[in-house]
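Quick note: the coordinates plus some simple rules give every number you see, no bench work behind them. For clarity, every value in this text was computed on a predicted model and none was experimentally measured. Cβ atoms are built from the backbone, for glycine too; each structure is taken alone.
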Structure I
Amino acid sequence: MKIDKSLHDDYAVLTLKGEFDTFYCPTLMQEVESLVERGVNHLVLDMRLVKFINSTALGAVIKAHKRCRADGGDLVVAQPSPFVREVIRKVGIDKLIAMHDTEQEAVKAIIKHLNQKELAGDAPVDSEKVLIGFPDETRNKMLGGGKRPKLLVGTMANVDGHKVQFLWSSDKAGLTSDQARQLFFAGSEVQLKFQVKMIKKSFFELLAVVDAAESAGDSGLRITAKFQKIAEADREALSQFAADMAFLKNQLPGG
């Protein structure tokens, strides 16, 4: 089986091709996990070119769906082949995972879910993910990175036009607290990618310099990083956002 990936601002389409059996289950799960860790938790599985699927592979689809849901996202199936449609309906998986006749219908369902989240306030700035990379070989080696540098995932705490503050735990990376501090030593450069959906749907991708790294729990760090290179339009948008949030906070009861 082959998996083609199409990335969009808030979701991804995975097109599966060939025979989906036990051997390819880890491949799908690795792809899904990689996307979720990067902040893409709304997925469309296009299965029009899947000639065969077995029971273990069906289980992998369910696991992928649960993984997306656990992260606040969703996974739907688009235009399943006649064989896949029949199997999914026989087993009753269509009662758990939505199936759509076309990719366009599937994408509309995903966008509807995204809009409902935003209207419900489920994606404030203090829960957005921050992708963290390091431009130097030394720190990438600390993380076991090879030719492709490994990205870390933090959680946004605050942002304005000059700096961002995020939380990161060393547990997932298997590092001690001392090693974690070595990754984020003062004055070191970090490459950051994050969203502030109330400003724009696309990502901010910025180079920043660590200003401080403070303890936040047993294995956590609260990192403040000042932007080194940022487009003036982005700086103005983030500054306006911070000012608006401060104003709104003061207007609300208890502000």
Structure II
Amino acid sequence: MAPLIRLDDASLGYGGRSLLSGVTIAVEPDDFLGVVGPNGGGKTTLLRTLLGMLPPAAGRRTAEPHLRVGYVPQRDHVDALWPLGVGDVVVMGRVPLTGPGKRMAPPDVDAARRALDRVGLGDLWGRPFGTLSGGQRQRTLIARALAAEPLLLALDEPTNGMDPSAELSAMDLLRELHRAGGIAVVMISHRLEAVANYARRLAFVDKDQALWQLGPLGEMLRPEALSRLYGRDVIVREEGGRFFVYPVAGGEGP
């Protein structure tokens, strides 16, 4: 199958200024890609370039014609004081299909309700968005993205600020959506462990180190690959079927 999106030898940046160069990546229809790196390392720039929000400073971007993308922004960039109900927020995801300024028809509302059911919040349709917990708001934003009937679900730090229980719940949901088929997932995070147990592939991004590294999960979880990302020796352990990464403090050994 042809990739949904592809960057070839791309340079990423703003206003013609390159932050990271030599980026080649193809997002496949069944992909689950985790993009990991420090805050300010260029992860969001990569995501926006992949989605066509930013043109590459050099190189080439290609995408499937009429590619439908469901985009989930960082939760703290969404105003919790919106005077909207949960259903109103989710229905907004239909705008790419109906066009801006057009009245939502019953099939659009039905699609939004199905999307909210998929994230487990179907009973909160009429609840004010601002009264939700952080985890519920994130699920609502994921439902809004799903309402667009996307082939690609793109998430920017979806678990940022969540407690461990809410983070696991959100990641389990993404895994279920991916396993259900018909949707690729690209997720960026500064927390490797948030994606290491879910993604099929990992990409490491850090503009300050001129770091761009992409590979299958097993290859990217090797200590030698992680050591460059963290700038120190790293231990990788599997405990209870989950991977854990431990940067080694100075003077410690494995």
| Which one of I, II has FRET efficiency 1/(1 + (r/R0)^6) of positions 113 and 185 (r between Cβ atoms, R0 = 30 Å, to 0.05), as calculated from the coordinates, equal to 0.85? | II
| note | When percent of Cα pairs over 22 Å apart is calculated for structures I, II, the one with the largest value is I
| field | Given 2.2 for distance in nm of label points 7 Å out along Cα→Cβ at positions 105 and 201, calculated: source structure among I, II | value | I
| task | Name the one structure among I, II that relative contact order in percent (Cα under 8 Å, 6 or more apart) of 13 was derived from. | result | I
| remark: The highest value of FRET efficiency 1/(1 + (r/R0)^6) of positions 25 and 161 (r between Cβ atoms, R0 = 25 Å, to 0.05) among the shown structures I, II is in II
| said: One of I, II was used to compute mean projected area of the Cα convex hull in nm², for residues 33-152 alone, and the result was 8.9. Which label is that? | reply: II
| request: Identify the structure, out of I, II, from whose coordinates helix-only ellipticity at 222 nm (-39500 (n - 2.57) for each DSSP H run of 4 or more, over all residues; to 500) was calculated to give -8000. | output: II
| said: Taking mean count of other Cβ atoms within 10 Å over residues 97-104 as the criterion, which structure among I, II has the greatest value? | reply: I
